[in-house]
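Take a look at the structures listed below.
Values quoted throughout were computed directly from the atomic coordinates according to the rules given, and no laboratory measurement underlies them. Everything quoted here is computed from the prediction, not taken from an experiment. Cβ atoms are built from the backbone, for glycine too; each structure is taken alone.
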Structure I
């Protein structure tokens, strides 16, 4: 375990700390660290690295870059541990933050690459929005790996950064792009340290929203966001994410509605209905759909319900249904047909409907 020097021994605190957790990242680190060196930010900046039990050459690469960065005026703080197993990204990010000094935190994943203006532009936004998580647009590598998801990241309207927080995509500004004040981070955090399989970014994001935090995106592509099979996000089960999302929906959105309609009488809509608490299920007045075969069935019966008689929920055409809607239809999959249907109702997102899928 390499202990970082006490902040008082390192002179004045930095204005911005780049927070870099590292675990077996040797193939990406040169590009990642070069992108730290190339930042055009004119304020004081430091790099805080925490090595989470890497077994490859990651630390050799970091030590090599430490001299280059410090010669360019970017102090490097290195901590870590060499236990047999990693303790996870939540723990690593928390440790990298604790050992850092910056008034602002710029999160960076070891497999990603920052554009030269990233720290400067996000710092300017964070000063303006001190209780917000500031994100940015991204460029995906490989470009065709997650096309729908990348469009969603980059094209959400400013108000949708708050209305679409219940969707399966997770935080509306993605964790590798986060930038926020240190004071706000500690008001909300720290990250959950449960380790592999825990969506620490989603849990932090939800807690941030509970505490009244805002969400802002700098509309420039400031990060090369890599997709690969070794990314930590792949260790989180879909069922885990689903459970957290349903809980957040019931906590934040449904209490404001006396009743609502689930838009999708198919598999996803029925799954949501079954996942709701009994109190929330009683608020569901109908399912709606465009599929005539589903509509002809007339109703959905929840066979596993303990209620007697078992509830039978009507299935209606979407034009016959009453808002508000919880929409369980995936966006950007029907050539615009679903989006056109929704738009034709002239409803307001966040008030008359929310997206869940």
Structure II
């Protein structure tokens, strides 16, 4: 079966979605883009021309384009403040929806979208594409192997200085809301734990070109007494980290580090005598399933598989809301300077 897709939001992010579709034979065969929606019709027209999507329905109103095309799926690539309306409209027209992150601009909106998807009998899933890269999959497999014992802590550092221009530089809580969610979600996925509480200090350092919240330091308590710490800045010029953060996973019998790019190092406790017992290096195996490591393409494939089989995509809304809760909990903690309970 071929599913008809309307893509809503034709900015720069949409190109990554369309490249994933056109470069993946199975997706290209199963999904046909039949409509583009954007408030700026020239942006939609330019996107259609760039990706050779003619003939196609183009409009500024999602409901109208859905009516014209009879679409089965909506790809939601709009800015966060427009997400709630887009998803509700798509669900009301009987479409499955795959959304960019964040899932919503508030927990109340997110909870309502979960209810709406359930009532419509449709899937609403979120693009957490950083889950679907080789490094994160390798960490998950390594933790699940139990070779370093029970996980006790995860520490992530993110220091980079992108000059985006556009809406990000005007956002409140820009690092936490627009970027840190990737690392938060990956930490939840890799650890297999549930977030219970958070304390966060958020700042906008001198020299920042963002309006608000370009830096954040957060400490999360996860289930089973696991601690997750995040130190990040989006205005840290100089010696940068990877976009995927630098990771240190501490277990009861060893440790794993990942530089966010190509270098993994892992070891378990050694047998030396004296104050420090040394360490024995161990291998970090590749991901169990290579097809799960292609970012957007793998997310879309997981979403499509769930539609076809009646299964549940890995980043379905009712689960991904736990990652969103980490973000909004950190924002609330930063505002109140108090520890925020996430377990409710």
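Tabulated data for the structure shown
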| item | result |
| --- | --- |
| Top of I, II by mean count of other Cβ atoms within 10 Å over residues 117-124, largest first | I |
| Among I, II, structure where mean count of other Cβ atoms within 10 Å over residues 45-52 as derived comes to 15.2 | II |
| Label whose coordinates, when P(r) over Cα pairs in 5 Å bins from 0, in percent, for residues 37-180 alone is calculated, return 2, 8, 15, 20, 19, 16, 12, 6, 1 (choices I, II) | I |
| Test item: Cα Rg over 2.2 N^0.38 Å calculated as 1.11, pick one of I, II | I |
| Origin of the value 4.7, where distance in nm of label points 7 Å out along Cα→Cβ at positions 53 and 221 was derived from one of I, II | II |
| If FRET efficiency 1/(1 + (r/R0)^6) of positions 141 and 269 (r between Cβ atoms, R0 = 25 Å, to 0.05) is computed and equals 0.75, the structure in I, II | II |
